[in-house]
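Just so it is clear, none of the values below were taken in a lab; they were calculated from the coordinates. As the structure is a prediction and not an experimental result, all values here were calculated from the model.
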Structure P
Amino acid sequence: MIKRLLIANRGEIAVRIIRTCREMGIETVAVYSTADKEQLHVRLADKAVCIGPPPAAQSYLSGNSLIMAALNTGCEALHPGLAFLSEDAGFARMVRDRGLIFIGPDPEVLEHTVNKIRLRKTAGDFGIPLVPGSGEVPAERGPVKKAAGELGFPVIIKTGGRGNWVVRSAREIEKKLPAIKAGLSGAGGEVLVEQYLDNPRQVELQIIADGAGKVAVLGERDGSIQKDHRKLIEESPSPGVSRAMRKAMSSDAAKLFRGLKYRGVGTAVFLIRGEQFYFLGVKARLQTGHPVSELVTGTDILRQQLLTGIEGRMELLPSSLRISGWAMECRINALCPGKVTKLEIPGGPGVRFDSCLYEGCPVSSHYESLVGKVIVYGPNRARTLARMDRALTELIIEGINTDQSRQQGIIRNTIFRSGSFGTRTCET
C-alpha cells in the first residue's frame, strides 16, 4: 500500500477521500485555490498546497499544477475525485507518465468511455439493448434530416463528446446544425441520431472491477429526480426496476465492463421506459450518489476504488453481494455565496451527512453548488422516506440559502412517494 496520496479535488468529496485514506493508513495532501484556503478538506488533510487563483482553469483544472503538487510533496498516487479532471484521459496519461498512480480507469479506457459513438457501438456488439437510433451519420443537413425522419421526432443528436441536442422538428435541425458542427472535433465529423425518450426513468448500476475480469455489480441507483439535468435525489433500489430487469441489466453491465478491461469504480447508465431498458453510457469515475449503494450493500466503495487503483485487487466476492433495505440521498445545494453562521446536523438511526460545511466556513460562488448530502437507510422505502423527512427537518444551515426546502417538498410529493416518476417529473 502507498504512503501518501494527493486529492485533486475539493469540497465534500475531498473530505470523503481523506477519511477513508486515514482509515487505511494513507497520508493525504489536499490542494486548494486561494478562494478555498478555509475549506474543511484543507483542515483535515495531512498537508495542503495552494495551486492557484479561484478560476478552476487556473487551479483545479490545471493538470501541470496538480501533478507538480503531487511530486513536490512525495505523493505516490493521485485521486481525481469527481468532475473536474476525473474522466480526462489526457490528464490520466500525464499522471501515469510522471510515475504516479492515477486512481481511476486507464487512459485508454477513458478514451473509449467518453466517446458516445464508440461506446454505443461496443455496447451493441455485446448485444446490450440500445435506444433506437441511426448509428453514425455525417453532420450534414440531408443525412441528419433523413435519419430523424425515419426515427420520428423528437430525436436527440449526439456528438462523440459531450454535446447533446434535442430536436423536435425538421426546422429545428436547420437552426441547431451550426452548433452541432461546432461541437465536433473537426470538419466532416459524424453524429448519432437517436429517438428521444420523453420522461424515462434513469438508473445507473454501481460497478467495481479489477481490470482482470472480476466485476462486482452493487445494484442500481435511481437518479430520475432531476432539475435541468442535475440529480436532486438518488435511491437504491429503484422503485421501477423489477427483479428480472435488475438481473438482465446487471448481466449486461458486467459483460461491458469486463470487455472494456475496466479497472476501478464506475457506473453503467440505463434509461427505462415501461418494461424495456436501454444502455445510455458509462460514468468512468466515482459518482456523487455512491453512498446510497454503500448503505444497501455494506461496502466502502471508496476503499475498493483505492485497492483496485493501487494494488489491482478488490476485497469483494461478486457472488456474495446482496442488496438489503433501502437507501436515499438528498443533495443540498447552496443558492448563494456566504458564510455558514449555524449548522445543526441530523442524526439518529440510519442517518448520514456527507458535507464540507462547518460553522464559520465560507461558501464560494466559484465552484459546484453542492455543499452536503443527507443520506438515510431503512428496511423499506416507506420507512426510508419517513426517516429522510425527519432528517431534513433536523438539518439547519444558516448564513446561506440552500434548496433544502425543495428537497423536502419532493420527499412529501405524492407522485414521488408513489414511485411512478421520470426524469421530467420536477421539470413540470
Structure Q
Amino acid sequence: MRYLLFILVGLFVVSARSQEDNVVPLEIKATRGLVYGTLANMGMDSTFVHSKVDSIIRNGIKNKAFPGAQVLVAKQGTVVFHERYGYHTYDSIQQVSKEDIYDLASVTKIAGPLPALMKLVDDGKLDLDVPFSNYWTHWKNSKDKKDLSLREILAHQAGLSPYIVFLNKIIKKNGKLKRRFVRNKANNRFNKQAYEGLYVKTNFNQKMYRIINRSKVNEIKKYKYSGLAFLLFPKIIEQLTGKPYETYLQENFYSPLGANTLGFRPRTKDYRNQIIPTELDTIYRHALTQGWVHDENASLLGGISGNAGLFGTAIDLAKLMQMYQNYGNFNGKRFITESTVKEFSRVQYPDNGNRRGLGFDKPLLDNSELPLEEAYPAPEASPMSFGHSGFTGTFVWADPENQLVFIFLSNRVYPTRKNRNLYDLNIRGALQQVFYQAILPN
C-alpha cells in the first residue's frame, strides 16, 4: 500500500510540474527512482535558496551569460529544487521548460563512454593499468603511445594533445566544404548526418583515427586535459561488447535508469520535448545549431561520439548522477560495483598536482581553502565529490559526503561561443555554493 501511495504521489508531482510549464513530458515513468521533496523537509533554508539563486540567475541573464537556464538539486536522493529561468534565445519568445533537452557537450564524457568503461572494468574486459594499445592496437607500434595506460589517459596524465580541429580537414581556404568529405544528400558513401542536408563521408572516422594515431605525446607526464581518447572510446566499447556504442548505453544504463531522453542525435527522434538551441554557426553549418551536436569533432562522427554529442533533460541527468553518488546503485539496481565507482571518482595523481579522477573532474586540491572566485567548484564541495562541465554551458556534480547532486544547464554559446560571462561571473560555482550554505545546522 505504501508503495502504491508513493507511485500516486510521484505521478501527481510530475503532472503538476508539467502543467506548470505547459509542456507534456516525454514519459511519466521518466521520474521513477527519484522522489520530490522540499528544501525545508531536507533541512535547507528555502527562503535563502530562492532569494540567492534568483539573484544570481537574473544577473547572468542581464549580463548575457545565457538567455535561459535551469537548476536542479537533489539532497539525499530527493529532488528539492528544480527551477527554470529565462528563454531559449534573447528574443524572449520560447520560455525555458523543465522538460527541455540540452546539448550536454563534454558532460558526455562522464555520461556516455565512462559508465560503459566502468562496466567493462567490472566485467574484466578492461584493465586500467595495462597498455591501452592492448585494446587500441593501432598504437602497438607507436613509440610514444604504446605504453600509455587507460588510467593515465582517463586522468589526463598521458601527455596526449589537448584537441585536434578536424574541421580544418573538410573546409577549403575559401570557406567552402570539400565535396570529397561532405555532401548535401545521403548515399552509401556519405551516410553520417551532421546537420540538415549535411552528410559526412562514411569512413571519415578512419581519417580522424589516423590523425590521432600520429599526434604527438608530451614526454613530460603532468596534468593536461585532452579529449582525443574519448573520440576512440566508442569504437573500443563496440569491439569489447559486440554492440553499437549507443545501443550498449541504452540497454545497460539509460533505459534501466528511466533516463529516456539521454541519447544522441535528438533531431532524428520523435521527442515532444523542445530542444534548446546552441550556437549560430557561421563557419561550418551556416545556421542555428539546434538538435544537432554543437561540437564539430562529434559532428564529423555523425553526432555519436564519446567527447560530446549526448543530449538530455535535467531530470534524466539527475538519475545518472544519483546513481554515481550512490556508488553504482539506483532504485534498487546495481549498475556498477561500488569499488569501481570509488576508484574512478578518486584523485589519481595528487603528488603530481593533478586533481582529476578517471574521467571525472574533481575539486582543486586546495579547494576548501580558496575564496569562491578562485575555487572550482564551490569551496564547500567535499574532496569526495566529482562531476564535469560542458562547453555549451552545462555542469553536473555529485557529492557523496554531503549527499548533494547539483545540475546546471544553459546554452551560454547562444548566439556565439565568444560569450564568456558564464565563466567570468563564476555563476555555476556561486549557484552550487548556495545549496551548501543553505544546509541548516542540526
Structure R
Amino acid sequence: MSKIQYVIKRSGAKVPFTPERITNAIYRAAVAVGGRDRSTAQSLSEQVVQTLEKSAHPGYAPTIEEIQDVVEKVLIENGHARVAKAYILYRNEQAKRRMERAEQASAPSENIPWAKIWHILDWAVRHHLDTVQNLNERIAKGEISEIIAESEEAYSEDVENAAEMVASKRADLKIAIISGPSSSGKTTTTIKLGQRLNRIGMSLVTLNVDNYFFDLEMHPKDEFGDYDFETPQALDLALINEHLQRLIKGEEVKIPFYDFKTGKRFPDQTPMHIEENDIILIDSLHGLYGAMTEGILPEQIFKLYLEPLLQMKNSDGEYVRWTDIRLIRRMLRDASHRAYDPTKTLEHWHYVRSSELRNIIPYINTTDYIINSAMPYELPIYTAKMLDQFRNWRDKYRGDPLREDAFTRAERVYRLLSSVTPLENDDIVPGDSVIREFIGGSCLKY
C-alpha cells in the first residue's frame, strides 16, 4: 500500500490517491505520439509514486500540481521526451482553459460559428422559441404540432443545403465527411444526406471507420480506468489514411472488422473499391482530424459539421448549453440501444467533453457547411423522460469532491428541465426525426 493516501485537488478538496490515474495519464500521452506500451506506462507510474513517497511524511497529501511536476520529471529522466512534451502540452491546455473560465474572457471564441448562430437565433426569435418561457407559452396554446413542423423544416432545409453543396462539387469530390461531437445527430443526418444525393444520381459508398479501432488492450484509458473511445488516437489513423488514398486511386482494399464484444480488430476482412463516380461517405467523431485525411487534396473532400446549436434562453436568462442537450441525448440512446447505465454517462461526461474540446470543436470553422440538429421541442420530451433522474443525481453528488463535475451538470440540467413544460407522449415525434436516433422508434435503418 502506498504511503500516500490522499491528494489535494485544485479546488482544495481532499480525495483518495489512485496511482492508476497516473498510469492512465502517462499512457494517454504516449498514445498521442504513437506509443502503445502500457507496461512502460505502468513502470513509469510506479517511479512517480516512489519519488513522491521519498519525501512523504505521515499524513502527506500532495497536490495535483506536485504530482504532475513529478510525472514530467520522471518522463524526461527516462528518455521519454516526446511523451513528456505531449503531457506538458495537455497540461498547459487544461491550465489555459481554467484561466479562461476564471477570467470569463470577453473575446469571442474562434470555435463558435457566429454567422450560423445569428441565423439560428433570428429563426428562434421569429418563431417565438428563443426562450423557455416562450416555448412553454406556445405549448400552452396547443401549438406543439406547429413547433415540431417548424423545427423539422429548418433541419431539413439545412440537410438540403448540404446536399446541394456536395452536388456542386461532384466533379472533383471523392470523400464526404460528416463530423461533430457525441450525440450531435450524425447517423440520422448521414442517412438523410445519402437519400438526397441518391435522388440526383450520386453514388455513396460508406466507410465505417469504427472498424479501424485498435485492439481494446491498446486503448488509452480515462482517469476512472475506462477505455477511452473518444480520442482520435483510439483509431488506426495511418491505416485509414492509407486506405482512403488507395480507394481514390481506384485500388481495392480490404477493410478490417472490429468486434466490440471482444475488443479485437481482425484485419483484411471486407474487400472494398469505388467506381469513378462514387463518393466515400464517412460518419465519424474525428472526421475533421487532419491525420485521417492527410495527403488527400482539399478539393476532393467535403466536410460537414453537426451540432445542436439551440438558441434558447433558460429562466435565468442564460442560453441553454449545447453540451447539456447532447448529454441527455447520449443518456437516452445509451440506455435504450446499448444497455449502458446513464449514471456512468453523467460521471464520465467531463472526459468526453475534454476530448471534444481538444480534438473536435477546434475544427468547427474549417468545414464546408454546418447543420444545426437542435429541435426546440426536444426539451419538453426530455423533461418528461429525465427530470426525476437529474434530481436524484443532483442530490446524490452534492458535496462529493470526486464528482464535482457530475453534480454541476446534474444541477444545471435539473434547473433547466424543471422550467420546461413536459410532453409525456413522444408519439408526436416524426418517425424519421433526428430525435428518434436517441429516444428510439425511428423508421430509419441505422
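Which of P, Q, R yields 15 for relative contact order in percent (Cα under 8 Å, 6 or more apart), as computed? The read-out was computed on structure P.
Quick check: 36, 24, 14 is what I get for semi-axes √(5λ) of the Cα gyration tensor in Å, for residues 116-299 alone, calculated from one of P, Q, R. Which structure matches?
Working: P: 30, 18, 15; Q: 29, 23, 15; R: 36, 24, 14.
Considering all the candidates, the number was obtained from R.
Using the calculated result -10000 for helix-only ellipticity at 222 nm (-39500 (n - 2.57) for each DSSP H run of 4 or more, over all residues; to 500), pick out the matching structure from P, Q, R. Among P, Q, R, the structure yielding -10000 for helix-only ellipticity at 222 nm (-39500 (n - 2.57) for each DSSP H run of 4 or more, over all residues; to 500) is P. Looking across P, Q, R, the calculation of Rg and Dmax of the Cα atoms in Å that yields 21.3, 69 traces back to Q.
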